[in-house]
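Each reported figure results from applying straightforward, stated rules to the coordinates on display, with no laboratory input. Computed from a predicted structure; not experimentally measured. Cβ atoms are built from the backbone, for glycine too; each structure is taken alone.
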Structure 1
Amino acid sequence: MTKPKYKRVVLKLSGEALAGEQGYGINPKIIKSIAGQIKEVAEMGVEVAVVVGGGNIWRGKVGSEMGMDRATADYMGMLATVMNSLALQDSLEQLGIGTRVQTSIEMRQVAEPYIRRRAIRHLEKKRVVIFAGGTGNPYFSTDTTAALRAAEIEAEVILMAKNNVDGVYTADPLKDKSAKKFDELSFLDVIKDGLQVMDSTASSLCMDNDIPLIVFSIMEEGNIKKVVLGENIGTVVRGKTNDKASNR
């Protein structure tokens, strides 16, 4: 069997990825597929941590636009990520994969509190660790959570799984057929050009801590394994690129 390129990874899943085409809620078929792909990677000996968004249940930004207090809306979004994390945990454990959910907002009846050293110990014991509750603070996205946790647990890479695109493009490929896909980018390019990869806070965290990001499609079966093995799919975002950002 080919040796994995990475030993420890953070997989970032959007809430929308769990919803599938229906756009809201949790699609059982989709979450089983994602759990199966995570199992495939975990059984290769890769230490996998997962950060799940909550946009399929609630988006803090939408609540804020409705006139709700921003902090309250964001806390509701954090609770939505806990629901998604528990659903993913259940799917993984049905496949025989040991997991732990750690949440930034304490709720001991359903999950462990986030403790960095404990999270690392779970990973060393080959358990999949699912980080829920965002950073525990309003005004921060789950993209920032992924960057923060990756730095804390010393992950080698963030795998950003998308449900509607297979990488980073010059424009929205669903709206602009002439959009070109990037093979590689720098975080400075992402911030400067306003590319919709992750928010600027998350991009800065990754850049400052030299954590590469790989953006790819989760909808194609086996893609997580391909990325972990180092296959050239999606778009790689690094602190620096050898040349000017290249695109296809």
Structure 2
Amino acid sequence: MITYDTAGAPGAGQNIVLLHSTVCDRRMWDAQWRALAEAGHHVLRGDFRGFGDTPCTGEPYNDADDVLALMDAVGMDRAVLVGASYGGRTALEIAVRAPGRVAALVLLCAGLPGVPESPELTAFEEREVELVERGDLVEASFLVARTFLGPEADEATLKAVAAMQEQAYEIQLAGADDNWGDGDFDPGVLLDLEVPALVVSGAHDLPDFHEAADRQTALLPLAHREHLPWAGHLPGLERPEEITALLTGFLAETARRAG
């Protein structure tokens, strides 16, 4: 099972699952984690395999399966899934495969299958591979942090993201793991998903994620779009208090509607 933290008692507030970006690990949620726990919610966050405190595996796996198993282990039949970047894509995969397990979605600069790769993302990936292959993990990690953080991020945040990325490189290179099952799914199925969804995009993000947010908003019947003029790809780290307020406001509204 993947490494995880949980706070709050089952039945307290809402069940919330925080799914991290693959340029970070579960620590990216530190600010929101504390606020949600203090508000009385039952909160869960984990590290995907090959990130944070979860090693790579020698067996085939799928991240959505891991999250569903983790929800089972902590007694979450249904939850609000909050996902950043790849974590948001994983949340959407869970919603497609197991819609009864999803109470609502918060998608922070989330990916989506079928979005063509931009020249900007291709150039970044080529440079990242070049640095990793020559063993310069520190420079590769700072390349990732500079690419995905917007102009609001301070030096401490830049170093924190780079440290999480460098740790992920080390785990993944040591594990030589080729068993990852990148969950592919038909985005068209989202047209039938009748759950509240908050779709967030950042003006300073790569164009791939602008396109993904456009498509998510068009597909999800109950989607509300928030475009942040100040944000890059990781707004929860760039302005933590503002994203915490956005998240808690959305949770309060979904609870009111459900009640």
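Assorted remarks:
- Looking at mean count of other Cβ atoms within 10 Å over residues 52-59 over structures 1, 2, structure 1 comes out largest.
- Winner on mean count of other Cβ atoms within 10 Å over residues 124-131 once structures 1, 2 are ranked, highest first: 1
- Which entry (1, 2) yields the derived value 1.5 for distance in nm of label points 7 Å out along Cα→Cβ at positions 100 and 132: 1
- Winner on distance in nm of label points 7 Å out along Cα→Cβ at positions 92 and 108 once structures 1, 2 are ranked, highest first: 1
- For -14000 (helix-only ellipticity at 222 nm (-39500 (n - 2.57) for each DSSP H run of 4 or more, over all residues; to 500), calculated) the corresponding structure among 1, 2: 2
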